[in-house]
Each structure stands twice: as structure tokens, then as C-alpha cells.
1. Given a computed value of 0.95 for Cα Rg over 2.2 N^0.38 Å, which structure among 1, 2 does it belong to?
2. Work out relative contact order in percent (Cα under 8 Å, 6 or more apart) for each of structures 1, 2, then name the structure with the largest result.
3. Out of 1, 2, which one gives 22.2 for mean count of other Cβ atoms within 10 Å over residues 73-80 as computed from the coordinates?
4. Computing helix-only ellipticity at 222 nm (-39500 (n - 2.57) for each DSSP H run of 4 or more, over all residues; to 500) gives -10000 for which of 1, 2?
Structure 1
Amino acid sequence: MKVAVVHDWLTQIAGAERVLEQILDIYPEATLFTAVDAVAPEQRGFLAGREVHTTFLQKLPLARRHYRHFLGLMPLAIEQLDLSAFDLIISSSHAVAKGVLTGPDQLHLSYIHSPMRYAWDLQHQCLRESGLERGVLSWLARWQLHRLRIWDQRTANGVDHMIANSGFIAGRIRKIYRREATVIYPPVDVDTFTPGAPGTRTGDFYLTASRAVPHKRIDLIVDAFAQLPTRRMVVIGDGPELKRLRRRAPTNVEFLGYQPVAVLRDYMRHARAFVFAAEEDFGIVPVEAQACGTPVIAFGKGGVRETVIPLEAEAAASRSVAVGGGRGVAPRSDGGAATGIFFPRQEVASLLGALRRFEEHEAAFDTAAIRAHAERFSAQRFRRELQALVARCWRQWQADRPGPLRAEAGDAGPL
């Protein structure tokens with residue numbers, strides 16, 4: 001069986017690339033394709049020295065650095081990849097990878113990190129954040145996004161089986177593509193993110209860590225702690241919003257910028273709690289914090305509802321988790337030990353209420369229990385579930401394929 005793996009683009013190492021790393025580990029002989037490859041030499045270890053096959057975009061000026069400006073060409077580029085020599089195609093897609101062209105003799109499974117949110121439900125927010133709400137450029141952007149939606153929905157028909165990275169995304173797949181998806185949660189490096197020695201979590205600070213971009217809502221966290229001058233907040237992460245956030249931050253909010261994994265882990269081990277204000281498709285960083293035994297205070301919408309067990313008083317509102325049309329099972333139980341607290345609205349008052357509830361019940365959070373819950377999202381579990389699903393789909397696909405046509409008795413055969 002010849003295997004091809006298709007990834008949208010290789011420009012940074014984030015959650016989607018961690019999924020890709022595990023897929024390549026399962027299929028070490030697979031051939032890797034992507035629209036643009038711009039990963040720095042020092043970050044290419046997860047590719048294990050393999051050759052990366054790219055599209056014509058790789059040769060265009062500035063495409064590797066400003067790849068998002070070439071989004072309108074991405075569908076055309078991905079369709080030019082010749083995969084006709086492969087039996088099994090696995091695409092890792094949050095944009096265009098699922099749109100590769102495949103034939104009836106090829107099985108195509110697509111791991112959907114998310115349908116293109118900027119082309120669907122987040123279009124208006126993205127236009128607003130890009131300053132494209134009005135004018136000629138706004139209408140050009142709207143037309144391009146309109147065309148992307150048509151292409152995105154049409155190419156969903158070329159996928160034989162869809163995999164969602166959370167029940168939340170399985171719901172979006174059902175809404176946009178009218179398809180059911182099997183949920184396989186992304187791999188979290190629980191072997192690296194571990195609790196410290198007993199009694200480590202005695203820090204006097206709260207922690208958040210993410211890329212400084214608008215939808216992460218670090219501004220909400222900064223504004224909330226501006227009203228809590230006796231509480232300390234540490235922010236780890238770099239990004240285009242960092243300078244603006246630093247200007248508006250009070251003295252009890254400390255920005256450390258980008259930090260290596262070892263430093264991030266150390267802060268996670270010592271923090272009172274990890275604060276997360278974004279609506280994410282899955283949210284790997286809150287699980288990393290839980291792997292360190294640290295409770296999470298999170299905006300209660302999106303994938304975090306499947307990775308954090310709220311306090312018993314809040315559990316009744318969180319019991320219904322839509323997962324893969326009933327074919328996936330969320331690895332959480334409302335009967336288990338609490339691992340965090342949710343706040344219902346992306347508002348300062350709502351976050352302040354969650355912080356107050358956390359401090360009232362802080363003693364209820366057990367480091368060992370939080371760590372045990374996070375272990376359910378390990379890389380080993382991801383590989384096991386993906387391998388089992390691929391094997392099952394392959395057997396079913398082989399069984400469903402029509403056999404060679406046979407001439408009936410007395411039939412003269414094809415004309």
C-alpha cells in the first residue's frame with residue numbers, strides 16, 4: 001500500500017504540525033506533499049529528513065514568507081499535486097489539503113482541524129480585524145471568500161472518511177459539509193509536560209500562554225487582572241498584538257514573550273491556574289497545563305468543553321458533548337475529579353466571577369487527578385486510534401469495491 005500524506009502548508013510548528021508528525025510516525029514510508037514549505041532548518045526535526053513535495057507556489061516570490069496572501073491560489077495549487085500513484089491518501093487539513101484530486105481506486109481520509117473558519121462563520125470578524133469592512137478591497141476579499149466557500153464545500157465530496165479533532169469540529173463539519181466525522185483528539189506531549197515535585201504548584205501567579213493575536217483574547221485577561229491589582233498574571237507568547245497589549249497592561253501583568261518549552265513547563269508547574277479566554281477548536285495548551293497538574297480557568301465554549309472537567313456545581317451544564325455524530329467518545333467524565341472552571345461569556349465580569357469561584361474552591365483541585373485526566377490525550381492514544389480507524393476504513397473500502405465485470409452466459413461480450 002503506497003501512502004501519501006498531504007498538509008496545507010509548512011510554515012511554523014503548531015498543533016496541526018504535531019498531528020502531522022504523528023501521522024508520519026505511523027507511516028514512515030509515506031510521501032509528504034504540501035502547498036508551501038518554509039519551515040526553518042532548526043525546526044525540521046519532526047520531518048525526519050524526508051523530502052517534501054511542494055506546489056508551484058514554492059517558486060513564486062514572497063510566497064514562502066507571505067503565504068496567506070496567496071490564499072486565492074491555494075485551491076488551484078493543491079489540485080495540481082499528482083497523487084495518482086498512491087493507494088491511500090491522508091490529508092491534514094484546516095484549509096485546502098482535503099481538496100486534492102483522487103480517483104475511485106484511491107481511499108482518501110481527511111483529518112479536519114477545522115473547516116476554513118475565516119471563509120465561513122468568522123468571515124465578518126476576520127474582515128473587521130484586517131480593516132477590510134468597507135471599500136473596493138473589502139469587496140474583492142468578500143468575493144474571494146465566496147469562491148473559497150464554494151470550492152471548500154464541493155471538495156468535501158472527494159473525501160471518503162472525515163476525522164474531526166474534537167466534537168466541536170465534528171459539529172461544524174456536519175453544519176458546513178453535511179457529513180459525519182469520527183473524533184480523534186490531537187496528540188498532546190504529556191511525556192514532556194509533567195507535574196513537578198510534590199508541593200511545586202505553590203506559585204503566587206496565574207498563567208496564560210498563546211500567540212498574541214486578536215482571537216486569543218489576551219486583552220480580556222489583561223483587562224480582568226487590571227481590576228485585581230493584588231493578583232499576578234504571567235503571559236507567555238509572541239505575536240503581532242504583543243506591543244499593544246504591553247501598553248495597556250497594568251504592573252501586575254508580566255509579559256515574557258516567546259519562551260522555550262522547558263521554561264513554559266516550569267511556569268505551568270508553579271502557576272495557581274492556567275487562564276484561557278479563547279474559543280478554540282480543541283486547545284492543546286490547556287491540556288498541556290493539565291498534564292502539569294495545573295487547573296484551568298477557561299471560556300466555556302469550543303473544544304475546551306471536551307478537555308476540562310468543571311467543578312461538580314457546573315458539571316450539569318456541561319454533560320452534553322456532541323462527538324462525531326455518536327461515533328466518537330469524549331475522554332472526559334463529569335463524574336471525575338474537577339480539572340477546572342468555565343466562565344460563560346468573553347467578558348471581564350464573567351472572567352472575574354470564574355477567578356473568584358476558583359479561589360473559593362482552590363483546595364478541591366488535585367494535581368494527580370488533573371494529570372491523570374490529561375494522560376487521556378497522549379500521542380500514543382492518537383496513533384492507536386488513527387491506525388485502527390485507517391485499518392477499518394481500508395477493509396470496508398476494499399469490501400465495497402465492485403469486482404471485475406463478468407459476461408453472462410450467452411453474452412457476446414462488450415461491443
Structure 2
Amino acid sequence: MNKTKITQHRKTGDHEAIDTAAEVLTGSSKKRWLSRVLPFMGPAFIASVAYIDPGNFATNIQGGAKFGYTLLWVIVASNLMAMLVQALSAKLGIATGLNLAEQCRNHFSRPVVIIMWVLMEIVAMATDLAEFLGSAVGFNLLFGVPLWLAGIITAIITILILGLERYGFRPLEAVITALVSIVVVSYLIETVMDRPNWGDVLYHSVVPQFSGTESVLLATGIVGATVMPHAIYLHSALTQGRIVVKDPSQLRRLFRYELVDVIVAMGLASLVNMAMLIMAASTFFKHGLTEVGTLERAHLTLEPLLGRASSWIFAVSLLASGLSSSAIGTMAGQVMMQGFLQRRIPVWVRRLVTIIPSLVVISVGLDPTRTLVISQVVLSFGLPFAIIPLIMFTRRKTLMGVLVNHSVTTAMTGVVAALILTLNVYLVYQVFTRG
């Protein structure tokens with residue numbers, strides 16, 4: 001008789017999911033496949049919010065408006081990388097019961113840990129900048145709210161969303177999933193209205209191309225906006241104590257179900273990102289409007305091209321993206337501070353601190369969309385400091401047990417890290433050597 005216990009800090013709303021997961025992992029569940037999978041769905045959907053945040057809107061719209069379908073392959077490649085990396089992050093939390101930041105604290109020297117924490121806080125600030133600006137622009141486009149006031153409203157709503165955590169993981173997952181669904185449905189409608197050239201879409205989805213230094217900058221931004229470092233740290237925390245098992249066979253089974261979560265969530269995020277660029281390419285680029293590089297201009301220009309409903313749908317999706325990703329960014333910041341330093345600060349304090357850069361950008365009149373793109377490039381430069389430690393830990397048998405990486409998995413993830421480093425180095429070279 002299997003005596004392995006499946007444990008969880010239960011809160012209201014979590015009981016049914018945990019009980020069903022226990023039945024599935026012990027093999028006693030008689031439910032259909034979909035019903036067995038549902039209790040394990042959620043962590044990757046929360047992490048996937050980082051992959052469809054306002055930074056993605058900015059980079060994808062600029063990429064599509066300036067270069068048509070050319071950079072579609074970057075989105076496809078980035079999301080395949082994201083699936084691999086997020087699967088390893090989820091596996092680290094499941095196998096070790098510790099998140100990536102905690103593992104770094106346990107295995108690296110104190111000075112290295114401090115440096116990594118500082119770097120990840122810079123990444124968190126760049127992330128918050130994108131999310132606050134996106135939400136502020138969304139409120140402004142829909143309701144005419146001044147950008148500075150919209151940023152404050154975003155901070156308040158973020159705190160309210162995160163307050164759902166006290167009722168368990170299911171209520172928070174439900175709200176985040178609902179906001180993600182709004183973005184998904186919005187871009188499904190936009191894509192139908194765009195009537196893109198599907199032959200060109202297919203071609204550029206698989207054929208790598210660049211078109212000058214600016215396209216490399218946008219490609220780097222797309223990678224940074226897609227394979228996001230804070231999401232890597234967060235995902236390992238979302239799985240580390242959600243469902244805890246020790247039996248090797250149950251660990252493997254649990255990871256297989258988490259893989260389904262990752263593939264579905266990241267797959268949807270990939271389709272949304274592609275739809276963003278396709279929309280810009282099949283409307284703005286097609287009509288010669290290659291300078292429609294801001295969110296505000298995109299909103300205004302969509303109306304004469306596709307009708308008033310399209311611009312309204314665009315603004316709604318931007319707002320939903322900003323609100324959900326702002327909440328996730330705060331969660332990630334808390335996870336990283338707790339993991340690296342064993343310190344926590346109140347959520348409202350973190351929100352007040354991280355809103356300052358956004359308010360500065362708004363007050364000095366910087367272009368919000370261009371600032372969003374640059375913030376995503378900063379994220380791309382932070383990626384090696386998340387991916388390399390992840391590879392180091394998930395390849396260790398003593399840490400991972402039966403879930404240790406296969407050598408092929410480690411090699412593939414190493415290639416991903418090398419590609420990102422190469423793209424970043426190439427970008428720096430191009431910027432400093434062009435006339």
C-alpha cells in the first residue's frame with residue numbers, strides 16, 4: 001500500500017483541487033482525462049501572464065509596423081525557448097521544494113547572491129515599468145484618465161488582486177486566467193478582422209531574417225518580453241509547495257501533468273504574441289504606416305482601418321494585460337527578495353517603490369511605447385542570470401532525484417542561453433559600430 005502523503009497548506013477554495021490531485025497521483029481517480037488534468041493547471045497560466053504583458057504589445061506592434069511579418073520567427077523561437085525554460089523552472093520547484101532564488105542563496109557565495117538580487121531587482125523595475133505604463137495607457141485610451149492617475153489606479157487594483165492569495169491559490173488563479181482570457185479573445189477577434197496573408201505568416205514563422213540594426217533591437221526586445229527572467233524565478237515558487245509528493249513514481253506523474261500546463265499556457269501566449277505582430281503587419285505595414293510605433297497611435301489608427309470596435313478591443317486587451325501582469329510582477333519581486341535575502345516587505349510598499357520610475361517617465365514626457373521597448377531589452381540582458389543557474393541546478397542528481405535533466409535537455413537549454421547571449425552581444429556591437 002502506498003503511504004506517500006500529498007500535503008498542502010490548505011485554504012478556502014483549494015480543498016477540492018488538492019483532493020482531486022491526490023486521487024490522480026495515487027492512481028485512485030476514476031475521472032476522465034480532462035478532469036484529472038484540471039487540478040494541476042494554473043501555475044504556468046500565472047507565469048504566462050509575463051509573456052503577454054504590455055511590453056509584448058509594444059515590441060510586437062513596432063516589429064509588425066516597421067518590418068511586416070519578418071520577425072514572426074523570433075516570436076515562434078522565443079516561445080519554444082519559453083516552454084523549455086518554464087518546464088525546468090516548474091520541475092525545480094516540484095523536485096526540491098525550493099524556488100530558484102532559494103537555491104541560489106543556498107549554493108552561491110553571499111557576494112554573488114547580493115549581486116544577483118540587485119540585478120533581478122533591476123529586472124523587476126524594468127518589468128514594472130512596462131506593466132504600469134501599459135495599464136496607464138489602457139485606462140487613458142478607454143476612459144481618458146490622465147496617465148499619472150491611471151498608474152496610481154493600477155497600483156491599487158494590483159494590491160486588491162494580490163489580496164486574493166489569502167483565500168488560497170485557486171481564487172487568484174481564476175482572476176488571472178480571466179484577465180488572460182480577455183487578452184486571448186480580444187486578439188482572436190482582431191486576427192479575424194485583420195485578414196492577414198496566411199502564406200506570408202507561415203513563411204516568416206519558420207524562416208529567420210533580420211532587416212537592419214533596428215530589427216535586431218526589436219528582436220532582442222521580443223526575446224526579453226517573451227522569455228522573461230522574473231517569470232522563471234516565479235514559476236519555481238508557484239510549484240514548490242502547491243502539491244508536495246515524495247514517491248518517485250508520483251513525482252514523475254506530477255511533472256507530466258505540469259508539462260501539460262506549461263504547453264497549453266505557453267502555447268496560448270505564443271498565439272497571442274503572433275496575433276499582435278500579425279495585426280500590426282496586416283494593417284499598419286500593409287498600408288505603408290510603418291511609423292505607427294506607439295500604443296496610442298495604434299489605437300487611433302485601427303479605427304479607420306478596421307472600424308471603431310477594433311480600437312476598443314485593442315484598448316481592453318491592453319488594460320487586461322497590464323493589470324494581470326502588474327500583479328504577477330509584484331509576486332515575482334516578492335519571491336526574489338524572499339529567496340535571495342530571506343526578507344519580505346509589504347506588497348503596498350513594493351508597489352509604491354516600483355511605481356516611481358513609471359511616474360517619472362510620465363512626468364518628463366518620455367514616449368511610453370519606446371520606453372516599453374527599451375525595458376524589454378533590459379529584461380533580455382537579465383535572462384542569463386536566470387537561465388544559467390536553472391541549468392546548473394536541474395542537472396544535479398543530488399538535488400533533482402528522479403527528475404534530474406536528461407543530458408539532451410541540459411544541452412538544449414544551454415543552446416537557448418547561448419543564443420540569447422549571442423543576440424545581446426550582437427545588438428551591442430551593432431549599436432556601437434553603426435555610423
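Nothing in this text is a laboratory measurement; each read-out follows from the coordinates by a stated rule. Predicted model, so just to flag it, every value in this text is computed and none were measured. Cβ atoms are built from the backbone, for glycine too; each structure is taken alone.
1. On the way: 1: 1.06; 2: 0.95.
Label of the originating structure: 2.
2. 2
3. Details: 1: 18.5; 2: 22.2.
Going label by label, the one that fits is 2.
4. On the way: 1: -10000; 2: -25500.
Clearly, the read-out refers to 1.
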